[in-house]
1. A value of 2.5 was computed for distance in nm of label points 7 Å out along Cα→Cβ at positions 268 and 308; which of P, Q, R is the source structure?
2. Which of the displayed structures (P, Q, R) returns the greatest value of distance in nm of label points 7 Å out along Cα→Cβ at positions 204 and 236 on calculation?
3. Matching task: 29 is the computed value of relative contact order in percent (Cα under 8 Å, 6 or more apart). Pick the structure from P, Q, R.
4. Ranked by FRET efficiency 1/(1 + (r/R0)^6) of positions 44 and 132 (r between Cβ atoms, R0 = 25 Å, to 0.05), which of P, Q, R sits at the highest value?
Structure P
Amino acid sequence: MKDPRYLALKVLLDWHKKFRTLDQSLDLYSEDISNLPKNDRSLCNALIFGILRKRENIDWIIHSFSNTPIEKIDVTSLYILRMALFQILHTDKIPVFAAIHTAVEISKAMSGRKTAGFINAVLRKAAEHHSALSLPDKKNDPDKFLSIRYSFPLWLIKRWIHRFGVEKAENLCRQINTIPSITICCNRLKTNRQRLSKQLHLFTKNIQITDYASQGLSFSNPVSPVQELEAFQLGLFHVQDEAAQIVIDYLAPEPGETILDSCAGLGGKTFYLAQLMDNKGLVTATDLEPGKLESLQQDAKRLGIRNIQTKPLDLLKASIKDFDVYFDRVLVDAPCTGLGVLQRNPDTKWKRSPKDIERLSAKQKKMINAAASLVKPGGILVYAVCSCEKEENEAVIHSFLDKRKDFSIDKDFHSDKYALLITHEGFLKTYPDTKNMDGFFAARLKRKEK
């Protein structure tokens, strides 16, 4: 079945049932999705991301019109309901009868006539009466109001209200639910932002130069997937949010230095590091997964980067014996909850819990300590996470500095450009609701000279 709704359903079910990220589930079906006509491909992606953005609100409506409790509805039927209701509530080009009819037909094919009858009954009631539903009172029950209105887990809403207050929590939710622009990092080894902007002008809309990142551009509505654009294939840019670029500007690598990117992943930050070094010096990129490093090397070739070497390595088991030298600068882009990048990864909010924050915070403390031993005296260590939760941010750094008296916050590094992003303690922090970029935290630490 080549219907975009059916493909969207397959992706969502794979993501729900397997221990995978949405990106991994999308990769499994990428060929099928790319073979759809452009409008169907757009609908498929809109359904996948839209359902994950609006899930709590949609489930509240299902709960209101289903005689069967949500927790007792089988997963396939639940996602068929979510998909149809997303179309009814949040799209204006799909008639209600068409959304219901398609949902019923998919249900018949996958679960049989009895289940299809249940789907039909719930959707017809919801379509007719949903506008009469009232949200919980914002003044008396702000937690529940924000959770349902903006579709976030209740535990996370409670956490944000406690920390920021209702108004900022609501602003965060509102911004996170908007569809973000595509942000890229211009490859300064091959071009500059002005030339790249002109090249992209015919193929994208709303091109903007980033306010803070020195090599960033953002745009929307490319005529084809980004990887198919000629400028991408020529290696003139890689995709990277502005906040992630700022982290590397904050590390401030210099040409000729020896630098370690200790959790390199697919290499977004590694590439920008190497470019700022003008291909001079050496960047060692390590990661637990050799497959990611192979992909990194392929992209480095596309970008014309020659000063990267890769090394599969578990940072927690690493020592100076694994390397030839101590490093001038070390970046620890630590594994985290990802709660700062929910705008781009709406699936994350449904697979995280408070226990994940505690678990990852404990791991982050071990990782920064392991990385610190690889920094040469007088060298720089930058710790970064795409999360704005204190346990993964300030708490990690304070714990580290309590134990490692040979490190201190580098207050000598000043940049007026980033002044509004630096906290009173000297940490870099971005939030989606204030600067329209991902939520990131970074600390720049200096090791004492011997």
Structure Q
Amino acid sequence: MPTNTTILSPAKSPLAIKPYLSVPQIFNMSFGFLGIQFGFALQNSNASGILRNYGADVEHLSWFWIAAPLIGMIVQPIVGHYSDRTWNRLGRRKPYFLAGAILSASALMLMPNANILGSIAPLVIIGAGFLMVMDACFNLAMEPFRALVADILPDEQRTLGFSVQTFLIGVGAVIGSWLPFILANWFNVSENAPAGVVGDNVKYAFYIGSAVFILSILWTVISTREYNPAEYEKYHGRNEHQHAGLSSIFRDFAAMPKTMKQLGLVQFFSWFALFGMWVFTTDSISTHIFGLPVDDKSSEMYRKAQSWTGIIFGVYNLVSAVYALFLASIAKRVGRKKTHALSLVIGGIGLISFYFAPNKEFLIFSMACVGVAWASILAMPYVILSSSIPAGKMGIYMGIFNFFITIPQILNGIVGGPMIKNIYNNQPVYALVLSGIFMICAAVSVIYVYDPATSKIKLPKTV
């Protein structure tokens, strides 16, 4: 007699198995991320230097950076909510890619030109405003990309899908991080400028980033086909919440899966660490490596510290791009959680090593370690999360998951600057040491996350 037979409800038919995609198809689907991260790299490696040049003090930098994650926390859940419910000729997620690309390109051109509006308000306020607008536009373009992978790829290919995304993120970030240095040193574009004016090398890098952003998004929009509503229902089931209002975001937040809550702690430690690194690396190099006074904001040596920040940020993104190619095979051998934990430990060691750096070249090693963690941060939490989210709510939950990225950045933004002034005696390198400690805490916390894909109970075969 048959045993352990699964009885299907007559009201529901089994879902069709999503077709596997080729590597070129997965590449095209994620290519827009190259442009997105090109823009983020320009922001991460240059925004602090630009704001300092506009007149910001080092202990206030983190306050100006708060605007970016705060906007992301608002934008991403809303975009996720509506992208779950969008169906038009262009697609489901692609309208948001395209709108975000156009707005982001405009913001990239405005950020290094805040001085043209200097008569309206203090430069540093205008610059911070452009930083906020730029981050909001980046988030509009970025959020649906995570959901697109889960929409189209079967579960068995999602690690590969997010790994390809991470590879393209790394490539875009390397070019974006190194571009100001390349323009200044290979093409003799001036990096010097008076206080309140951004060097031409940074300006032109932002203009190029604007073009790359749009072109890479267009590549994905043109080359990738999304499922139409009938196909989507065949693979995912009917979306019973398709017409729910915006208030459903709060209900979804309250009902978030167990795995998502546990990953929230991992993300908190990870992104607290990353925020500190992005904000205080330039000033850590200028004070701890070059020996400049903390109030030096625009000298030639300070600009060299800013340029070296771009170089080593490019290093961590280059390492992440390469490491991402091996993530799927490593995770298959040792498991998703152990892969992420090991990667985070290596990143934490890299950040702590900043304190012991004898010269700026040593920081190449430090950032290579960070690159290992960065690749895993961009892929593994989303791989684990996507296995625990209902298909019809992939966009909204990817957006809500962003809370666990933005909240630690906001907290670091509030306390980071005052800690440097009042606890670290104006030595920002200690902020990077704390970031390293938090990265290791993230590694410990990921061990306790429930991963549904590796915990499924296999039923015996029927006979």
Structure R
Amino acid sequence: MIDPQILRTDPDRLRESQRRRGESIELIDDLVAADIAKREAQTRFDELRNEQKVLGKQIGPLQGALKKADDDARAQAQAEVDALMAQAQILAEQVKAADAAATAAGEALDALWLQVSNLVNLESPVGGEEDFTVLEEIGTPRDFAAEGFEPRDHLELGELIGAIDVERGAKVSGSRFFYLTGPGAMLEIALLNLAMQQATSHGLIPMITPTLVLPSAMEGTGFLGQAAENVYRIEQDDMYLVGTSEVPLAGYHADEIIDADRLPLRYAGWSSCFRREAGSYGKDTRGIIRVHQFDKVEMFVYCRPEDAEAEHARLVAWEKKFIDALEIPYRVIDVATGDLGSSAARKFDIEAWIPTQGTYREITSTSNTTEFQARRLKIRMRDENGTRPLATLNGTLCAMPRVIVAILENHQQADGSIVIPTALRPFLGGQEVFTPAS
């Protein structure tokens, strides 16, 4: 959620953000009207409730006086009490109606707020998925032609070394599921260990998070809006399978006030993730690039709003350090406004070079969500100036399947073997190469 004061003092700022995202500008007009209606309804209720309190203070003494009045005065006092009681009855009905109207107006306003995405950072490039800005390119893709062989794709390589089994994954669970077997399973465990080793060296607190969450956590992080079509819901229990541990990490401090001297709080969450991948039929059907279930290490930060941009740069630097250790060519992009998630004000992606596709593919992303999620989840900080919303950020350190894809394709040899990146070897007993299965 965005600070309501911005809506009241500078609604054009919200309209411009919506325009840059390619989302409804008219929604802001509706929001302005709903905000006015809510405040007017609340004012009407407050006024009537105050009248009711004043009237109640008048009736009490009159009723006491009525008991003490003599016969001549009792009739007049009774008439006054009856008149006030009748007025109180009418006022009670008006208060009840005004309360219902204020509640309905508040619910209508809240429903509209849930449709409004975070304010974009004005430095983000404007446009759609292909309108990103390349910030830097690291490493040089291998020239396989010069090396004298045609590179195999990750699935063929994974099957050669006995690391990936999509056929049995589909048999057991359907399309876009897979098994990591032998070297594949060991490679994921090694990646987990390297990721957590680096995360803890940066001061992040390691966590293993729930994969099932309540609707409040999913809605609070912004995943029941434009991203809802990719969310798995367990209808019988009214719970959701997370598509990222960002959700339980964000919900970890929901409804809390955190002392500012504890900030920043930095976590690294490990979880399985589930995505329906709705709308992606026909895309990346081969292999394990786009799947329904995968494991991931996610970084999450709570900080002062004024420190959020510096934290964002820090998360990118940590992601780069991890990919550098894997010796994979990659680039960093500034994601365009029309391709941002609803919670993100700005997002940077790291894309690894995939030789058989001749292009870069996203393997990590990091988003500055400013105060948006904190306001929804009612997370505040307390400093010398009182309490106020803090900022949250998230960043993928390692999404296992796509990183495995990049390792297999970039480190393959002509015979189908895979040279293991040096940084992973200590977690694999010193092994240097995965060789084709006999």
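1. Clearly, the read-out refers to R.
2. Values: P: 1.0; Q: 4.4; R: 3.5.
Going through P, Q, R one by one, distance in nm of label points 7 Å out along Cα→Cβ at positions 204 and 236 is largest in Q.
3. Q
4. Values: P: 0.20; Q: 0.95; R: 0.00.
Largest value of FRET efficiency 1/(1 + (r/R0)^6) of positions 44 and 132 (r between Cβ atoms, R0 = 25 Å, to 0.05): Q.
None of the figures in this text is laboratory data; all of them are computed from the coordinates on show. Everything quoted here is computed from the prediction, not taken from an experiment. Cβ atoms are built from the backbone, for glycine too; each structure is taken alone.
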